[in-house]
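**Q** There are structures below to look over.
Bear in mind that the values in this text are calculations on the coordinates, not laboratory data. Keep in mind that this is a model prediction, so the values were computed, not measured. Cβ atoms are built from the backbone, for glycine too; each structure is taken alone.
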Structure 1
Amino acid sequence: MIDIHCHLNFHAFEKDVDEVIKKSLAAGVYKIINAGTKIDSSGSAIKLAERHEGLYATVGIHPHHADKLEEDWSEKFENLAKHPKVVAIGEIGMDFFSYQSNQITDPKLQREIFIKQLEISHRLKLPLQIHNRQAGKEILEILLNHKSYLLNPPGVFHCFSGDIEFLKKVLDLGFYVGFDGNITYKGLAKGETTDLKDLVKYAPIERILTETDAPFLTPEPHRGTRNIPEYVIIVAESIARIKNISFEKVKDQTTKNALTLFAIKD
């Protein structure tokens, strides 16, 4: 199995990150991709990847941090992205959900930073890991207006949500879709209109990637505790049940998908 999106570089893992990685590898999660969300977390993701053979990193400015950048951020960003263990530009995108801890960052600024990172991904020939929360229309508009920046395949929509029509448009652009532990939850998340299980059913297995977003989105039956990369196996098992296919099929195909998208050797 491959966990294509987690945050072992976050504070939740500072006391036992090596143990968590060792445990996940022993469970069969043999490759893990850590996502950056700003300059410093991208740097720490790279440092962690340098220490562990099966770990890789992404470099990205999350939309929450679009208003917290220094003037020379893009130069530092691009230098980080050139590291040999960096396999994507992410987590980048747009977010119009109002969180208790972080209100909506200026949409105009989010757009500007997103487009700048698209330019860098094109220049460095790195796929995208896109964050979208209730900003799908705007993200699609940007991607369509900057189609020349997109690789083939262009990347993945991380922690996919939205409706079936949005999913169709994302797939038409050539993107993969990532599913996380929240596909095991009952009911709809705030502001959503379509059950994640329906999205899993519709998405072809050849375009699905497995991820945890650890330490967040812990799947049932462990919800309420810290998420870990090992639980990507639970995500795969859930996808298998929802799509009525074997776990082996999900494991093999999603692994193949990840190796292809991120150009990682098996």
Structure 2
Amino acid sequence: MECLKTENGVKITGVSDLDLAQTLDCGQSFRWVENSGKFSGVAFRRKVIVYSDGENLYIDNTTEEDFENIWKNYLDLELDYGKIRGQISEIHPILKEACAYAPGIRILRQEPWEALCSFIISQNNNIKRIKGIIERLCENFGEKIDDFYAFPTAETLASLSPEDLSPIRAGFRHKYIIDGARKVASGEVDLEKCRNIGYDEARAELMKIKGVGGKVADCALLFGLHRIEAFPVDVWMRRALEKLFPNMTENDFGDYAGIAQQYIFHYSRMHPEIFI
């Protein structure tokens, strides 16, 4: 993998196992918008445009330094997904099929507070509405940087009341967002600690927040803290497990369970006829 400067940003050669649509538009993150094959998005207080010509990855509005310090990690480009797919394909024939169906999925390494807050918002919601709520959250409470808004910090939101969030129209989730912000800002919930402590302990740490159950905690661990043993199970995944893996539980998918979950989730979502 090599990073080369271009007129508009950088070109990355030697990238494999990355499909931008499968990775950026599959419900991991909610601040990416696709237009004619190019994805514009905001992360870590930066706004970029990402696209591929089939051989090379391009990131506009960035620098070589930011690629090395932010985007290489964000897109998880140093993890060997081909090797991982080979390993988890041995677990079950249908998982092997799911891996082959969407080999370009990678797990984003998002900012932990943004991931946690986003999945609090995601409860009983659809992707279009989640994106709208998050956009309003950023516009109302995030710092304006050039022509975009950064995701508001836990410290910023901790100073607000649930009623202050009425402009974002997230309903019952307002009180959960504020409770989460206050506990993270005060250190009562330590997100960085959750990177390295035992998985069950990390899950329990996040579940100190009102409204954060197992599924939201697992999403925050997987997408915000790269705990790739986390296996979020929502209604859709529960159906997929019951139909496709009837004698298995989330504990049967090994050290890379979170990556397996994404292959299964995408495969199931794109094959609704399986559940008829």
Structure 3
Amino acid sequence: MSHTVVSFHAHPDDEVLLTGGTLAKASAEGHRVVLVLATNGERGLTEASSVADLADRRIAELRAAAALLGCHRVVFLGYPDSGMSGEFEGFAAVPTEEAAYRLAEVLREESADVLTSYDRHGGYGHPDHVQVHRVGQRAAELAGTPVVLQATVDRRRLLTALRWLSRLRLLPSSISAAQFEGAYTAPEDLTHQIDVRLHARAKRAAMRAHASQAVGGSDMRTLAMLGRLPLWLFRRVCGTEWFTGSASQRSGRPASNLFHTSPTRLS
């Protein structure tokens, strides 16, 4: 039985980092995949000459990445990018109900079975990511979407990796493990752990499509670092994606398939 998943993200490139393999897997298995972007990402770090240039470039990059992942539709809501710490008046300041109504329209049009958004921390705390969580929850209520899965990372594994990188002096100076002590999701709250190693090639190619976000700033960007990994190592590092669902789903071992949720809702 095929299903429809709508994957809601803040900026172009977010869809690859947290959900790229899962979306490629869903598409390859015959499910319909729809991407919804809250912003065009015009405030991202880059070497682009202007905000306008960057917005156009990131839209094009997103469409290329979506095609590589096998997505069937892309929707841009067109809200302004709030910047890394919310220094601009953007999506983070938009009334939740207003943005949720627009997302709910897409959910209804698609008869979505599953909506993916972000965990309550917004991952690492970006204000636009926190807003994605709020808007996603409310939109699912408005549209009657039965399942909401929040894309996240296993906090314990992330902290372990960051500490090892720090010991090896491979961590950029702007990042420390301490910054992520309360970020993302504790392992006991994870409801889905998706093995996406078979789709690593598509995920890595989609990551590389976001070329504007591989440059900018004084340190090597995450996209650049991951995109340069040989495929065997990329599979090891980026071959698992995590989600957290409702409290009723947090029992026993995490599900290994995006559509293995509540048996009363999805088969």
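**Q** Out of 1, 2, 3, which structure matches 7.0 when mean projected area of the Cα convex hull in nm², for residues 89-176 alone is calculated?
**A** 3
**Q** Hey, distance in nm of label points 7 Å out along Cα→Cβ at positions 33 and 169 derived from one of 1, 2, 3 reads 2.3; which structure?
**A** 1
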